[in-house]
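Below are structures written as structure tokens.
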Structure P
Amino acid sequence: MTIQQIKYFLVLAKELHFWNTSEKVYISQSSLSRQIQALEQELQIQLFERDKRNVKLTNAGKFLQEQWEEKIKEFDQIIRQAQRIDEGKAGTISITYPGSIAYEFLPNFLKVLGYSLPDLKIELTEPTDENHEKLLLDFKTDIAFSRDKIKNANIDSKVLYYEPICLVVPQNHRFSNDSIDGLENEKFIISGLHQTTFFASVLSSWFLKKGIEPNTIIESDFGGMIISLVSKGIGISILPLSFKSAQVKNVKFIELDQKIGLYINWRKKEMNNTVLKVIELAENFVKER
């Protein structure tokens, strides 16, 4: 039994048609049939019920389809990671990041990477549904910048810096650095406080500490959209100071009495020297800012 035979099986299990499958996997229909038969004979399991018109998975075939689909994905991820380790400086690394660093820190850091590792290809992802921890453990990213430390025995984390969270209001708003009294009367555009995200928990604890139940009129996790809405006078928000670098007109940032960090996270015992070099460059970049 080979990995390739399993991949042929998975495509056929999805298509349930030998001709369509042979087209997708670039082998002849007769070769595909022989590969599937060889797999069945080795396993001593009938995977498909066949007649002249139809192909149907057996119950045993359905079970193996469910089990093998995930295993093959994991196998392919491991191979890709090994290829990246082998490629070295001329290879590819993936980086995930929170939207708040997209306006200053990340572009400036990428400029440093371009100078120090000119042959390195970088894949950038701003996760929405998947979190940084899962992406790291599934080998779908190599380095994750995040607002909270990832607490996992298989992941290393280091804080790069701390910054204030800020009240974000229209430029002509009555609030100033000296007074923000009356927050309970304002309309807020913020992350949903019912969510389990780190920044939602930061907001919840801040409002709780102030004894305020915010009047939330719009919920959003996208800082760029939030700032745009604030600039139109629709409401006010609370965001990390980094968003000030977006330089949106008609908006001012008022620093609050709470800070959040920016962490860099990577897999423990990382064998890709390029990833380790990028981590070192990030630490030096922050020190020199």
Structure Q
Amino acid sequence: MIEVNGLTKRYGDVLAVNDLTFTVRPGHVTGFLGPNGAGKSTTLRMVLGLNRPTAGTATVDGRPFTHRQAGLHHVGALLDAGDVHPGHSAAAHLSALARGNGLPRRRVREVLEEVGLAGVARRRVGGFSLGMRQRLGIATALLGDPSVLLFDEPVNGLDPEGVRWVRGLFRRLAAEGRTVLVSSHLMSEMENTADRLVVIGRGELIADETVAEFAARGTRADVAVRTPDPAALAAVLTRAGASVRADGGESLMVTGLTAARIGELAFEHRILLRELAPRTASLEEAFMELTADRADYLAGDRR
């Protein structure tokens, strides 16, 4: 379990993380989300003892990570897939870590097989693609068979097969009772992988809840409508205050009216409906809406 309590980090006048408190429990894949500059990487580095907090604490299974010896037995982490000497082979890199943490040599072979790199174990990392380096970083995190795992943008550079593999890996690790925290900017991956979300913006907590609960907080609710007379229905709904988007066929996407009210208006104007389906906000839509005022970098922002 990861427990963050009142965590704060200042860099001069910049408040990167501000009084952040959340808990990541075992048995779930927890997504760690936030706009660029939200403080996600800084928080992960403080959990691992790589950055010292200005205030507050971050503990792993009740103790600061820096208080543990042979840390790979307890926590596995992928923060930067490029943080490997390019002249080393994958096997040499993992073997050095295994020796330093008192791990048996067989673990090197096992994790290379697990991530699909056994066939290139003797190749220098400098010749690896980004996806291969990501797989090596995941192998490094798995090396000590730890109960707590942290991954920062783990699917960058992976092909579709690799993305599907890593998604299944995270689910399996959580099902085994491990604590799995995954930082990502890809909402589709979080929607398909995570059970819970911790969402931050400008270093402050926005949400700590299930994916479904977070998505439901989005206020935008569309209704998909299909009718043989879309122009007439669009005119009626627009006069009633709705926003209507047409696809050029029979389908309309309506915002601003409930499905019940749309049905009533169609009935009153004798317009046949073939489909009337409420649609809640997607995770991405909820994220964009709920973090809009917490983003430091916005397209078109000329501050």
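FYI, it's all coordinate maths here, none of it is from the lab. Given the structure is predicted, the values throughout are model-derived calculations rather than measurements. Cβ atoms are built from the backbone, for glycine too; each structure is taken alone.
A compact table of results
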read-out	value
Structure with the greatest value (metric distance in nm of label points 7 Å out along Cα→Cβ at positions 30 and 110, set P, Q)	P
Of the structures P, Q, the one that 0.05 was derived from, the read-out being FRET efficiency 1/(1 + (r/R0)^6) of positions 22 and 270 (r between Cβ atoms, R0 = 35 Å, to 0.05)	Q
Winner on mean count of other Cβ atoms within 10 Å over residues 6-13 once structures P, Q are ranked, highest first	P
Of the structures P, Q, the one that 13.8 was derived from, the read-out being Kirkwood radius over Cα pairs in Å, for residues 54-149 alone	Q
For mean count of other Cβ atoms within 10 Å over residues 70-77 computed as 19.5, the structure of P, Q it came from	Q
Among P, Q, which structure scores highest (criterion: distance in nm of label points 7 Å out along Cα→Cβ at positions 126 and 246)	Q
Structures P, Q, by FRET efficiency 1/(1 + (r/R0)^6) of positions 142 and 182 (r between Cβ atoms, R0 = 41 Å, to 0.05): label with the highest value	Q
Value 49, 25, 16, calculated as semi-axes √(5λ) of the Cα gyration tensor in Å, assigned to which of P, Q	P
Of the structures P, Q, the one that -9500 was derived from, the read-out being helix-only ellipticity at 222 nm (-39500 (n - 2.57) for each DSSP H run of 4 or more, over all residues; to 500)	Q
